[in-house]
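Some structures are shown below for you to check.
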Structure 1
Amino acid sequence: MSISKTLDERCQGTCELCNNAPATAEYTVSPRKDDAIVNQVALCDTCLTAIDTKGNGAYWSFLEGSIWNPEPSIQALSYRILQSYKDEDWANDIISSVELDENTVQWAMSAFEVADVHKDVFGNILENGDNVVLTQALDVKGTSFSAPKGTVVKKIRLVQDNTGQIEGKINDQTIVILTKYVKKG
């Protein structure tokens, strides 16, 4: 992988993390796209391999310097790597010593975010429009009926901001159903 002329000029041919070896690769700090230099960091082969292998944390001690780089992409990548080792004193000390822009921290921490997904009792991912089957009888609050085990609920809707709930129609009435009581049908 080569480095663009603009990125090479910014890094002056040197890895922007360790500042010790020749830069050989453009690394795009996710989730941003690589179409802009402001989302990239120039890395040497050793740093690029170390990012992918999650090896020895002591290797990253030089991040104490790169975290102070004025480029947000370098700050975000440095902060992200340090977060991977935050249980180690050296990394925690570096994290504590710097105050980054909130957007940069958010960018760095986006790698650790797990998307909220609705799952049935067996861990299958549920999506809007799926059909589910009740795994136990449910009393439907506010009505005089209960839904027996094995009832098929067609074309469910996911409840936003609550992965433990879905909406579905039983006896032509829309109700909220807990995902722990359904299996994907």
Structure 2
Amino acid sequence: MSTHLIVGLGNPGPKYVGNRHNVGFMVVDELARRWGAPSFRDKFKGEFTKVSVGQDEVVLLKPMTFMNLSGEAVQAAMRFFKVPLDQVLCVHDELDLDFGVVRLKIGGGTAGHNGLRSMVEHCGGPDFARCRMGIGRPTRGRPEQHVLSDFDSLERAELVEVLDLGADAVETTVREGVGRAMNRHHTRR
């Protein structure tokens, strides 16, 4: 039996709830619903819940530090639950993928994502799994404005399906490993 730490990145507070930057929180909430997890509790500068999935224990974490300090919450949860970096999966928004595209990968750079940068700095390096939730690049305006704006009406119409794709990818990763999850989930939208 191993322990997985699934981290959804986002910003706390009602102002940010529907933001593209909060898609990580949205996927973690969907996983909690799907797995029948207990209510989230405050700890580790975040909100967490714990659930059994098959033979494994899964900790779902939403850092409440604001994006730029996410790694502080992740590091605290890793230490408390004794989760090594290779059992951490981060769900985050990704400008370099079109909206609706979900991709898994292990390690790599941060592509200017401050939440990922904070995790790399605080958690022992870049070699954790990532579930990259595509939000697309803005056609006009700055990327910072785009990530902190809400999904538009067309995106909202598809959002439930997109969140399901992200949750499916994470669930397969937990049950079968990231390699099999990549093979299965990268072939479809």
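No value in this document is a laboratory result; all are computed from the given coordinates. Nothing here was measured: the structure is a model prediction, and the numbers come from that model. Cβ atoms are built from the backbone, for glycine too; each structure is taken alone.
Of the structures labelled 1, 2, which one yields 9, 28, 18, 12, 17, 12, 4, 0 when P(r) over Cα pairs in 10 Å bins from 0, in percent is computed from its coordinates?
1
From 1, 2, which structure was helix-only ellipticity at 222 nm (-39500 (n - 2.57) for each DSSP H run of 4 or more, over all residues; to 500) = -7500 calculated on?
On the way: 1: -7500; 2: -12000.
Clearly, the read-out refers to 1.
When distance in nm of label points 7 Å out along Cα→Cβ at positions 66 and 82 is computed for each of 1, 2, which one produces 3.6? Please report the intermediate quantities before stating the final value.
Values: 1: 1.3; 2: 3.6.
The read-out comes from structure 2.
For mean count of other Cβ atoms within 10 Å over residues 10-17, which of 1, 2 scores largest?
Checked 1, 2; max of mean count of other Cβ atoms within 10 Å over residues 10-17 sits with 1.
Which one of 1, 2 has relative contact order in percent (Cα under 8 Å, 6 or more apart), as calculated from the coordinates, equal to 26?
2
Mean count of other Cβ atoms within 10 Å over residues 2-9 computed as 23.9: which structure among 1, 2?
On the way: 1: 13.1; 2: 23.9.
Matching structure: 2.
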